[in-house]
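Novice: Multiple structures are listed underneath, in structure tokens.
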Structure 1
Amino acid sequence: MTKIAIILGSTRPGRNGEAVAQWVYDIASKRGDAEYEIVDLKDYELPHLDEPIPPSMGQYTKEHTLAWSKKIASFDGYVFVTPEYNHSTSGVLKNAIDYLYAEWNNKAAGFVSYGSVGGTRAVEHLRLVMGELQVADVRAQVAFGLYTDFENYTTFKPAAGHEDVANTMLDQLVAWSTALKTVREAS
């Protein structure tokens, strides 16, 4: 069965992303079309990129990198749950992505974002990064506004309609993740 990681892209105390990632997981787990798992960057404690050799060489030397590599390699696709900080994604998510290369190749990604304007600028940056990593990103995206989907900017209360968009994104993600298995198997 296709395996999809829901990557929680913030480690900030009091982060809104934990509720958002759980919301995605709750929707996804009802579908039955893939195995879904929340992958919390907080559990990996990756320091600022500290590997001496570029990730494209695949010659990891640190235990934290090897653990991260093993986890990411086990998935066929990813839902990145990202905040928007200063018109981009979080530093911790970008750092975690930058640790690896081949583990991401020929897989698919979808995005769920949140921020003052729905986190859409963070996703635009992530889409550029995904292209370099040979990740096929899907068109449908869930974007939560801090003003409309969070009470007092902290309590997650998604507006109606987001679940339909999430299911569309997951439909696209599962389709691409499944199709790209053949590409990975051929190489």
Structure 2
Amino acid sequence: MSELPRLAVVIASTRPERIGPTIARWVHAGAQGRDDATVDLIDLADHDLPNLAEPEPASSGNYTRPGTKAWAELVAGYDGFVFVTPEYNRSIPGSLKNALDYLYAEWNDKAAGIVCYGSSGGLRAAEQLKTTLSELQIATVRAQVSVSIFDDMRDFTKLDLRDFQEKNLAEMLRQTARWAGALRPLRQG
């Protein structure tokens, strides 16, 4: 049997006092023990990615900054991603858009699932994210998790997820692992 697909749960928000890590830890915990993928946790706040600091477009692949090179190496090692993103002003946070824009080829022919959150469940951010991911040649899966800060949290900080959210998470992870494995031959060929 070939090696299991490698997935990364990506915490998209970098702002202080964010709830993204709480949601991402729930996603990561729900992914443990799977027999169809290995899953790691990545926090964008831990990476040196100042706002588009590379002199050339990402499509050139000519990265000059050590932080960019480290980011490229990290992203290249995964077959798929689960983006945990808030909705800020009907879109994704700038930190996520910036991290995506830093690279190009390292994202291509991979799969992504989305866990979005916010006052509207983050659905508008998810739609914006799908557009960006398609330009990077990342296939997004249909199943996603939408966390309402009103219905799935207490005091806007503590998870109190509705019963169906575990099922949504499991299905999104299943689809992401499946697509990540299916797309791997495109990158190896």
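No value in this document is a laboratory result; all are computed from the given coordinates. The model shown is predicted, which means the values in this text are computed figures rather than measured ones. Cβ atoms are built from the backbone, for glycine too; each structure is taken alone.
Novice: 2.4 is what came out when distance in nm of label points 7 Å out along Cα→Cβ at positions 44 and 172 was calculated for one structure; which of 1, 2 is it? Numbers along the way, then the final one.
Specialist: Values: 1: 2.4; 2: 1.5.
Derived from 1, not from the others.
Novice: Can I ask one more? Distance in nm of label points 7 Å out along Cα→Cβ at positions 28 and 100 computed as 2.2: which structure among 1, 2?
Specialist: Computed on structure 2.
Novice: Match the computed value 46, 33, 25 of Cα extents along the principal axes in Å to one of the structures 1, 2, and report its label.
Specialist: Matching structure: 1.
Novice: The value 0.50 for FRET efficiency 1/(1 + (r/R0)^6) of positions 36 and 124 (r between Cβ atoms, R0 = 30 Å, to 0.05) was derived from one model only; which of 1, 2 is it? Before the final figure, lay out each step's value.
Specialist: Values: 1: 0.75; 2: 0.50.
That value comes from structure 2.
Novice: Who wins on distance in nm of label points 7 Å out along Cα→Cβ at positions 68 and 164 among 1, 2, i.e. which is largest?
Specialist: Values: 1: 3.9; 2: 4.4.
Evaluating distance in nm of label points 7 Å out along Cα→Cβ at positions 68 and 164 on every structure, the highest lands on 2.
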